[in-house]
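*Asks:* Each structure below appears as structure tokens.
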Structure 1
Amino acid sequence: MANNDPLPYLTTDLPGICGVLKQEPEDFVVEEIPVYQPSGEGEHLFLWVEKRGVAAEQLSRHIAQTLSLKPIDVGVAGLKDRHAVTRQFVSVPAKSCPNPSVLETDDIRILQADQHTNKLKTGHLRGNRFEIVLRDTHADAVKLAEPIAKRISALGFPNYYGEQRFGRDGENVSLGIQLLRGEKTADDIPRPRRKFLLRFALSAVQSDLFNQALANRLTDQLIDRVLEGDVMQVVTTGGVFLVDDQPAEQTRFDDGETMTTGPMFGPKMRQPTGEPAERETQVLQAAGLDETFFRRFAKLTPGTRRPYLIRPQDLECEAIENGCRFRFSLPSGVYATTLLREFQKTPC
């Protein structure tokens with residue numbers, strides 16, 4: 001599923017700028033926007049960490065081993081790219097780390113350490129700031145980027161999950177589908193990576209199904225239309241509700257107050273009705289699944305809704321030698337690469 005036809009663009013009619021991403025880690029800089037700052041007192045230590053070319057799993061393992069902690073004792077708000085320079089908070093029990101500098105390596109730096117009352121948990125994150133360089137772009141890349149940026153700023157860009165979610169050749173999706181169908185169990189995953197891979201594989205299936213639902217909506221020219229029975233999300237609060245007055249909700253959508261949402265399948269997912277429900281059922285059937293399969297791992301696949309479109313904040317593009325530098329901010333869980341693909345286009 002994850003390697004079928006390329007996902008459609010929102011700006012297909014606008015030529016791309018091409019460009020190569022991540023030639024050097026410094027070409028992809030990510031900084032977390034935390035929900036809150038550490039208070040300065042408490043039983044937990046929040047470390048503001050900068051890493052270069054280090055995978056998220058590798059960072060957590062390094063901290064746990066260095067401080068003689070269990071992996072569960074290391075708290076992070078979100079996973080960060082490996083081939084990048086990233087800055088993020090990591091929490092550990094304060095008593096385990098009297099000297100944070102012991103965690104530093106050639107590729108890991110501790111920029112700040114402050115105590116707080118609670119452990120950092122997944123989702124304790126408002127978003128991320130990005131500064132990304134595309135190299136080997138068209139000579140007039142900034143001029144070509146302007147109309148793309150204008151449309152995206154007005155409507156948003158397709159909130160696809162990035163390819164890194166699915167593993168090499170979609171192996172995470174394949175494993176997840178086998179688990180959901182009962183063709184494999186958690187015991188078939190090597191114990192050292194079982195907990196991580198189990199969660200990641202099941203999430204990969206949910207993510208791939210969402211991408212397919214979004215792609216179908218875009219292909220059918222319904223990405224900017226609210227349908228009766230859609231599940232909408234309020235942009236400012238994240239609250240979801242069912243459409244029962246299509247004209248009124250189309251106006252709110254057009255004004256940027258709400259977004260249409262797609263399925264992250266699971267037993268607790270808010271269900272649409274009417275045509276949106278039929279469209280989502282077709283996505284499941286095409287994958288050889290149904291909603292009951294997600295009950296096998298209800299705790300890991302509870303289900304939720306995800307906006308189909310995202311409007312980036314503070315989107316800027318400037319010319320540099322042999323390329324372009326982009327700056328923007330995105331909510332947590334949104335992939336910068338899915339924004340950049342609208343500018344790059346393929347093939348070049």
Structure 2
Amino acid sequence: MTTSTPTGRPPVSLRDPAQLLAALPYLLGFRPGASVVLLGHRPPDGHQVGLVMRADLPPGAERARQAQALAPLFAGARHIGVTLAIIGGERRPGAPPPHAGFVDELADAFAEHGLPVVHALWAADIVAGAPWSCYPGEDCVGELPDPRSTVAAAAATESGTVVFDSREEMLALLAPRSPEAVARRSEELSRLSELPWPEATRVADAAAEVRAAFDRQRRGEGPPTDAEAVRLACALTLADIRDVCLTMAVPPRAPAAREAERLWLTLVQELPAPERAEAAALLGYTAFMRGDGTLAGMALDNALEAAPDHVLANLLRRVLDHGTPPDVLLGLAMATDPEDATGFGLEPPF
């Protein structure tokens with residue numbers, strides 16, 4: 001299982017190993033365990049973080065294959081080197097840090113693409129006081145500072161970013177709130193032979209449905225009813241509605257974008273497959289645009305699980321896996337007149 005993150009995450013220093021390791025939860029959105037984390041160094045001087053990717057530590061027989069799969073993602077002009085961090089395991093006295101063989105496999109794989117491994121680091125865990133060292137780790141050792149004391153933590157707190165204690169805890173955000181309710185809605189959607197609005201007013205009626213959902217969200221009314229969820233699932237199938245929904249992702253972190261992201265997340269929790277894919281793709285795009293590659297990746301995987309042929313989700317998944325900066329996909333949000341977003345009720349509340 002891999003997690004990739006585009007640029008746009010909290011600032012970190014690539015030159016201070018202890019601070020870098022302590023900042024990993026704020027780069028990923030969760031505290032990694034039993035992981036390899038790869039951080040690309042961006043040109044021209046290599047002091048800025050590019051693509052950040054986390055993967056599970058592989059069994060011994062899979063080390064070379066995983067190294068060969070990960071290295072090409074950092075190749076090209078986007079990066080001039082890589083820092084790698086191994087999280088987990090226990091270091092025996094007098095021995096190198098755990099998983100040294102995997103580190104060698106990774107270094108060889110990156111060398112094939114002309115990318116040096118600038119730092120190779122290990123930490124037993126990402127908590128205050130955890131032991132860390134470099135590979136081979138003879139003199140480069142220490143204990144981690146409190147992750148909450150890092151510059152990345154301060155930036156994340158200021159922006160309102162939530163950091164989870166584990167990947168599983170973060171992934172649970174996307175789970176159905178009520179499997180029974182989702183099953184009922186699936187049955188209702190399967191019985192529909194056409195959209196629930198007259199063709200002449202279909203787009204306007206669907207927009208009104210989305211606007212009503214934002215109004216309910218602002219009033220704190222909780223999850224949608226079965227009827228509301230079914231109508232919202234139908235609304236998101238309309239291309240005109242999806243275009244306006246994409247527009248809501250910019251400017252990133254603006255109140256309207258935050259409101260939209262909360263609604264898409266709610267609908268991921270409330271809708272069945274395959275209809276859930278539309279909301280999950282919108283969630284993935286909105287999270288991607290504000291630099292949260294971890295949530296974006298989880299949302300896009302959710303969309304593709306619900307609808308493997310979903311065009312937008314497949315496009316975004318490929319873009320994310322190649323470390324593309326969010327501004328490259330700004331055009332998706334700008335294709336529709338931004339003023340149309342006010343039709344969903346996203347003007348600032350008074």
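*Asks:* From which structure (1, 2) was distance in nm of label points 7 Å out along Cα→Cβ at positions 25 and 153 calculated, if the value obtained is 0.8? Write out the running numbers ahead of the final one.
*Replies:* Values: 1: 3.3; 2: 0.8.
Source structure: 2.
*Asks:* Ok, one more. I have 1.00 for FRET efficiency 1/(1 + (r/R0)^6) of positions 49 and 249 (r between Cβ atoms, R0 = 41 Å, to 0.05), calculated from one of the structures 1, 2. Which structure is it?
*Replies:* 2
*Asks:* Where is Rg/Rh (Cα atoms, Kirkwood Rh) largest, in which of 1, 2?
*Replies:* On the way: 1: 0.97; 2: 1.02.
Looking at the calculated values, the largest one is 2.
*Asks:* For mean count of other Cβ atoms within 10 Å over residues 305-312, which of the structures 1, 2 scores highest?
*Replies:* Values: 1: 21.1; 2: 15.4.
Structure 1 gives the largest value of mean count of other Cβ atoms within 10 Å over residues 305-312 among 1, 2.
*Asks:* Follow-up. Who wins on mean count of other Cβ atoms within 10 Å over residues 41-48 among 1, 2, i.e. which is largest? Each step should come with its number before you reach the end.
*Replies:* On the way: 1: 18.9; 2: 14.5.
Biggest value here belongs to 1.
*Asks:* 1, 2: which one has volume of the Cα convex hull per residue in Å³, for residues 121-200 alone, as calculated, at 209? Each step should come with its number before you reach the end.
*Replies:* Working: 1: 186; 2: 209.
Matching structure: 2.
*Asks:* To continue, here is another question. Work out the source of 23 here, i.e. which of 1, 2 gives that when relative contact order in percent (Cα under 8 Å, 6 or more apart) is computed.
*Replies:* Values: 1: 23; 2: 19.
Of the options listed, only 1 reproduces it.
*Asks:* State the single structure among 1, 2 that was used to calculate helix-only ellipticity at 222 nm (-39500 (n - 2.57) for each DSSP H run of 4 or more, over all residues; to 500), giving -13500.
*Replies:* Numbers: 1: -8500; 2: -13500.
Value -13500 for helix-only ellipticity at 222 nm (-39500 (n - 2.57) for each DSSP H run of 4 or more, over all residues; to 500) corresponds to 2 out of 1, 2.
*Asks:* With distance in nm of label points 7 Å out along Cα→Cβ at positions 17 and 89 derived from the coordinates and found to be 1.4, which of 1, 2 does the value describe? Intermediate results must be reported in sequence, preceding the final value.
*Replies:* Numbers: 1: 3.3; 2: 1.4.
Going label by label, the one that fits is 2.
Every number here is computed from the coordinates shown, using simple stated rules; none is lab data. Owing to the predicted nature of the structure, the values given are computational and were not obtained by experimental measurement. Cβ atoms are built from the backbone, for glycine too; each structure is taken alone.
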